[in-house]
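Laboratory data are not the source of any read-out in this text; all were calculated from the coordinates shown. Computed from a predicted model, the values in this text were never measured in an experiment. Cβ atoms are built from the backbone, for glycine too; each structure is taken alone.
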Structure 1
Amino acid sequence: MSIPFPGMDPYLERPDLWPDLHSRLIVRLADDLAPRLRPHYYVSVEERTYLATTGDADFIGTPDVAVVRPSLHETAAAYPEDAATPTVITVEVPLPEQIRETFLEVRAVADARVITLLEILSPTNKRAGEGRAHYLRKRLQVLGSLTHLVEIDLLRAGEPLPMHGSTYRGDYRILVSREATRPRAELLPFSLRRPIPAFRLPLQPGDTEPLVELNPLLHDLYDRAGYDLRIDYRTAPDPPLAEADAAWADELLREAKLR
């Protein structure tokens, strides 16, 4: 089955689906780019890990802490006025959760130097917490280096990454930051109602830059991974859509006989 939306499917942003989509899309991009970058470059799938805070873990759909709160009846029974011994209540304490995020590095074959870093943003990158702080530190290091940066943001929720010069951000966005033109960068914002725009992958001067067409890659992945079997289009997406987009999506899904 094909994605019923022209570009990004907002139902894929669901917290329990996103980690799987993120991992699969990173690998799909690597498989698409690797043969086109030969013989001067190779693509590696890299991973970073960090411990999540309460806010980070909650945003990716994994509960971080649960407190067992007794009811009024239980409370009264647990604290009798004539109790001779202290009452013990069972609770759960927060545990650190290790978060793993994958990304792509395009390296030169000659010296293994990282030429381009390609990131697909995760929910933890867009919400206050250790995940965002960790990513912002890495981002600044890359922006101060000779490495190109490509950021793909397919999440409506959360705070977009810092940039200046435009108040229009769209529902989603792709940022292409070329080392030679910083601080200027190319921003490709797009709405839910439009296909994901294609962009050129920055490489070393003089080399042909391949066109990255994320839209057909995502749509092909949707079918291969069987996401339609895990999505109920009769419900609202998570996070919910704005009123006008919700009405547009409802008409689109009815035409596709998914509602």
Structure 2
Amino acid sequence: MFTDSHCHLNYKGLVEEQTAVLERARAGGVSRMLNIATRASEWADVLATAEREPDVWATIGIHPHEADAHPDVDTQRLVEGARHPRIVGIGETGLDYYYDHSDRVRQQDSFRAHIGAARETGLPLIVHTRDAEEDSAAMLREEMGKGAFSAVIHCFTASDAFADIALDLGFYISLSGIVTFKSARALQDTARRIPDDRLLIETDSPFLAPVPHRGRTCEPLFVADTARFLATLRGVEVETLAEQTSRNFNALFGKCTID
């Protein structure tokens, strides 16, 4: 049974047929889905899906693209929102210097607020980083020095060096359908060496559909295709990889148990 550790079920492309999307995922062996929040206006809807669906859980957070629009979302507001029993993580949050949709200092301030909430609640941090490895690494190291917290680097596409930093900090690394792309040779090399007990898989749906679904709207069902590709890449049976990544999800997201 597969676990999709990062999806956006309330985004356009999935929300219009959310019930059918979930049914297809379950029929394909996906037993757990984590529905990720990216802006305050969607928190209620993301949570409502998790309350309605027993195999869907939710997070609370502000994507770095949205940091400028959410100066009022501080650590305390995140902590208060995270008290709900179906909220199991903080994020996604982080730094994105590729698009710079929000001011970089504001992104950093928001990132620190989320880290503080993860530390205070004990819930894992879901980290987005793009073209911001140096600042991301520096902030994560600095904040870890202030007090421990757990985290996953989601949709990992960064360098080997950043992978080593994340692993040294005790974090998990989650791979999306990008790892199946022919152009992702460097990422595939990194994927081969991630320790068994630190690996997660995700779709980031409705984005980044894996081979053989490229060009289509991605959905949680497709996490099985990423799992099959990774199993071959790492030289294990797909059932083994599914079990390992589901167990890792359970270990990281302790508020959300897998039967």
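Here are the numbers for the structure shown:
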{"read-out": "Source structure (of 1, 2) for helix-only ellipticity at 222 nm (-39500 (n - 2.57) for each DSSP H run of 4 or more, over all residues; to 500), computed value -12500", "value": "2"}
{"read-out": "With relative contact order in percent (Cα under 8 Å, 6 or more apart) derived as 24, matching label from 1, 2", "value": "1"}
{"read-out": "Comparison of 1, 2 - label where volume of the Cα convex hull per residue in Å³ is highest", "value": "1"}
{"read-out": "At a computed 2.0 (distance in nm of label points 7 Å out along Cα→Cβ at positions 154 and 226), which of 1, 2", "value": "1"}
{"read-out": "Read-out FRET efficiency 1/(1 + (r/R0)^6) of positions 2 and 178 (r between Cβ atoms, R0 = 35 Å, to 0.05), computed value 0.55, structure in 1, 2", "value": "1"}
{"read-out": "When Kirkwood radius over Cα pairs in Å, for residues 26-161 alone is computed for each of 1, 2, the largest belongs to", "value": "1"}
